[in-house]
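Next up: the structures, one after another.
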Structure I
């Protein structure tokens with residue numbers, strides 16, 4: 001049975017609906033037990049684990065169940081309470097702890113939750129240890145005696161100590177990451193997504209001297225990400241204009257990503273942020289190797305804009321895990337995703353929305369230019385995305401008709417366009433994404449390729 005078990009950890013930890021496998025109390029407790037035991041095997045002593053959570057109503061009992069399991073394996077567990085994902089990664093590195101554990105489902109709705117585990121370096125837990133934890137979880141599920149109940153009123157850890165840990169992280173952001181940055185006279189609208197940044201982000205920017213207009217910073221356990229934050233930028237775009245602010249920033253539930261809005265209400269996504277930061281770092285000799293790491297989803301316009309400045313763009317699969325791996329492999333100093341997940345490996349190996357905010361604001365201050373001026377030079381190419389339902393997921397290159405159609409599309413696009421053809425990771429869908437200079441042309445090409453895929457692999 002273990003050999004055929006379903007993989008529980010994805011690229012962003014273990015995630016699902018709170019209260020249901022694998023996020024039921026018994027399984028969460030088993031995960032805590034397993035992690036602590038394997039950490040102890042590596043170190044030869046009892047593990048030290050730091051935990052934290054976002055604002056979901058399920059966060060406290062999941063954190064408590066995980067901590068109880070870890071203590072059963074002899075671990076010492078401390079909680080930083082409600083804190084951002086990168087905040088836990090930072091504290092795990094500096095305390096130090098053997099691991100940092102975040103209870104969060106990032107940008108998902110409140111019904112979901114998840115468990116992300118970081119090593120002391122700030123990197124996510126290695127695949128080998130994740131597989132060991134999965135095996136332990138499935139082994140316990142065979143044992144019918146394992147049982148646990150959910151206690152939604154459980155208290156987690158010492159709140160005074162949790163406040164000290166959060167203050168330690170905030171001081172690091174203010175005194176180290178933002179050293180020398182003065183924001184007096186800058187009005188900033190901050191959308192906290194009713195998540196983990198609800199207190200930390202306004203406090204950070206206020207301490208740096210900005211006039212902060214904080215919104216969606218009153219979490220109630222169920223309103224995290226609801227019509228707010230980085231998934232609903234139209235709200236922030238309107239508020240920035242109404243408040244006559246110089247810019248706005250929106251976080252997701254655990255604040256590992258940030259998206260921005262300029263004074264005119266224009267959206268500055270992760271691609272535009274990478275463009276702005278790459279130019280700023282290049283001008284100051286801080287863009288290592290004259291390269292930027294992005295994913296296959298970044299717009300071709302970013303690649304062309306960077307190329308115009310002699311900057312190479314390296315693409316990876318979707319996921320900050322893959323971006324980080326490439327950053328470390330190539331010794332690059334800047335990488336990220338269109339979603340606003342930006343990584344500065346010289347500062348932190350975990351993407352941190354507040355570090356991204358500080359670095360973008362530094363670019364604004366040091367250049368003496370507005371955010372909309374800094375994003376000039378990046379022209380987003382038109383894009384079309386078409387989904388085709390398929391009966392099976394054969395490799396595209398092994399289906400002759402599809403392979404020929406792909407070559408034809410790529411030939412027509414040349415260097416001024418891009419085709420990305422891939423299968424959905426969760427659904428029986430083939431995804432056709434094409435970018436090019438003309439919307440009508442790429443729509444025609446996408447539909448033509450979709451017809452070929454339907455004919456060859458269509459579900460009927």
Structure II
């Protein structure tokens with residue numbers, strides 16, 4: 001029988017919770033304030049503590065701190081009013097499992113309690129918690145594809161290691177191509193949900209298609225709905241659902257997402273029945289949700305629900321120390337895939353990699369190295385194989401056109417000529433627009449025999 005401590009200064013709410021939890025088979029101890037909680041915690045350890053956030057003398061944050069100091073294995077859930085949600089979010093960063101806003105449904109509370117206790121049980125079974133002391137995980141973390149040496153990325157990885165075993169909702173912000181999905185997969189693989197479904201969807205899909213993808217539909221809901229179909233929320237039950245570019249969701253979809261997150265239930269398109277789902281949600285965006293909220297384009301309540309644990313990945317140009325380790329990693333990856341004997345990069349090309357701005361971030365670096373390996377005629381990549389083609393809609397070259405070395409060079413030559421003419425042969429402006437250094441531009445011009453009289 002799980003033991004639960006309720007810390008709540010409202011007599012009516014505390015009594016109601018106590019009765020309902022005892023009726024559901026829990027061993028419940030109730031106290032009316034934080035001071036009483038401190039006294040009880042000195043005598044007994046609990047599986048879970050349910051505490052009000054705002055109380056006289058001793059706050060819920062102080063109760064959380066005391067619990068985690070004396071019994072790290074004990075899960076803590078915060079009870080809070082809407083106006084103090086931000087404080088509850090800070091409490092989750094300090095170790096709380098989740099928060100519940102008042103007024104709330106008792107069924108919602110019971111569901112969250114169950115998940116918290118289940119997580120604790122799994123951690124104990126895996127040997128990560130013994131007698132209230134947290135030990136190092138025996139299994140290695142799954143970060144093989146996340147290559148880095150920068151302090152900034154190391155800080156992010158250390159944070160991921162801490163939050164992955166919990167069920168905290170994560171919002172990852174960063175430019176396109178910075179590796180947000182890799183972090184999400186690492187979170188899933190290092191959580192108690194590993195081995196269970198991991199599903200991902202781009203929120204940039206058309207509204208009707210995204211709605212049916214997320215929530216499913218019933219037969220006859222619309223033309224072409226010939227059978228019932230489960231949505232991703234149902235398919236990801238007990239696992240993780242990754243919503244990429246959540247900033248692109250419509251207001252109507254935002255409303256449905258909020259209900260799914262808050263109530264832990266969904267309804268298929270055209271259906272009437274609600275289905276309970278247990279899904280860990282991780283969202284990502286390449287836009288500022290704060291700005292979208294201020295502009296009225298994103299729901300504030302949904303923002304607070306998904307932004308419980310924010311993680312920001314800076315662009316590659318701001319952590320240049322990661323460029324060469326990443327490049328070497330991709331060389332190994334594609335040398336094996338394409339059966340090439342490529343071992344490294346020459347000094348001049350290494351300098352180019354470091355000087356380049358990488359507007360497409362890690363994704364662009366990977367594509368550049370892949371093209372280089374595919375075109376390489378020696379064991380060292382040099383300027384005859386490393387073609388810098390920024391991921392801009394004018395400059396990006398689809399991989400399907402990566403057929404011959406000559407076709408790539410011809411496209412690059414054409415792009416350089418057009419850019420130079422556009423900028424009236426201003427080399428600084430042209431190099432900046434092309435995303436390369438002046439030195440590289442000069443070398444390319446010499447290689448292609450380009451002169452201002454063209």
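Computed from the coordinates by the stated procedures, all read-outs in this text should not be read as laboratory data. Given the structure is predicted, the values throughout are model-derived calculations rather than measurements. Cβ atoms are built from the backbone, for glycine too; each structure is taken alone.
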| field | Which entry (I, II) yields the derived value 1.76 for Cα Rg over 2.2 N^0.38 Å, for residues 279-350 alone | value | II
| task | For the read-out distance in nm of label points 7 Å out along Cα→Cβ at positions 7 and 319, a value of 3.5 was computed from one structure; give its label from I, II. | result | II
| note | One of I, II was used to calculate Cα Rg over 2.2 N^0.38 Å, yielding 1.20; that structure is II
